[in-house]
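What follows are several structures.
All of the numbers you see were taken from the coordinates with simple rules; none came from a lab. These numbers were taken from a predicted model, which means no experiment stands behind them. Cβ atoms are built from the backbone, for glycine too; each structure is taken alone.
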Structure 1
Amino acid sequence: MASDTRSLALEAKTASLHQVMEFVQKGALEASLPEARASELDLLIEEIFVNVCRYSYPDSALGMVTVTYWIPAPGELKVEVADQGVEFNPLTAEPADVTLDLKHRPIGGLGIVLVQQLAASLAYRREEGWNRLTFGVSARS
């Protein structure tokens, strides 16, 4: 991770989504991302953060989420969403079969498809009890 990072740590509650979105939008401004990419960043953060809040901590246990961003180069923003919840690698999860019609499609799986399509880069690692999902947004993509 770059040395010039900004981090926000808060409880994993969906009520915190607005605060997280405002936080990463500061990064989008600092990285000089175009408005269209900044809007896509909102979709990425909403999908990832809400899923962490809903599924990382079972039985309504409260946990923490740390959101960190850095700018590796002009026009590029990297964001990491980290939690200490149940280990889950979304990159190995079965993706939704978008060829099925809605009546026959099981619930779930579309979020990771969205994230994979919008993110310029995407990586997951489990490190010292933390799930760490890192994605990039680029002005060029």
Structure 2
Amino acid sequence: MAGEAVVFFDQQLAQDFEFRRMQGMQLASKMRFLGAQFIALFTDDLWRRSAAHANRMAQLLAAELAAIPGVELTQEVQANEVFAILPADIVPPLQARWPFHVWNESTSEARLITSFDTEEADITNFAAMVREAIGAGERQWT
């Protein structure tokens, strides 16, 4: 997705938006190609189905990680992000296979994000790798 959408809940605020957008140099050449993405996204609730799937995968990831001794969830899962403290020594090998952001370096809190194309197998594979890493100490994966 390469584009942004502006939603106006007060229609009066939108009256001169096209002019303001033009004045702010926010008109991309071939704008219809950017707009086509939004047509697809908003057709047949694709955006809602995609978000619901990502949120379900985050719930599954949280449940898998919560069952692993040595992993601590730090936030309630409310969307498609899971925040978990992982043992610091297992983070680099996990990141080599599953790129993710360490949210807080001092506590080794990771920010794990699921998406519309996350599969249950991805979740179970990641959780298995975490279990193995915690159990094996410094093991290398390919």
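Each of 1, 2 could give log10 I(q)/I(0) by the Debye sum over Cα atoms at q = 0.15, 0.16, 0.17, 0.20 Å⁻¹, but the derived value -0.83, -0.88, -0.93, -1.13 comes from 2.
Tell me which of 1, 2 gives 27 when you compute relative contact order in percent (Cα under 8 Å, 6 or more apart). This value belongs to structure 1.
Can you say which of 1, 2 returns 4, 17, 28, 20, 14, 10, 5, 2, 0 when P(r) over Cα pairs in 5 Å bins from 0, in percent, for residues 21-84 alone is computed? The read-out was computed on structure 1. Ranked by mean count of other Cβ atoms within 10 Å over residues 37-44, structures 1, 2 are topped by 1, which has the highest value.
Out of 1, 2, choose the structure whose coordinates give helix-only ellipticity at 222 nm (-39500 (n - 2.57) for each DSSP H run of 4 or more, over all residues; to 500) equal to -10000 when calculated. Of the structures listed, the value fits 1. If mean count of other Cβ atoms within 10 Å over residues 77-84 computes to 21.6, which of 1, 2 did it come from? Clearly, the read-out refers to 1.
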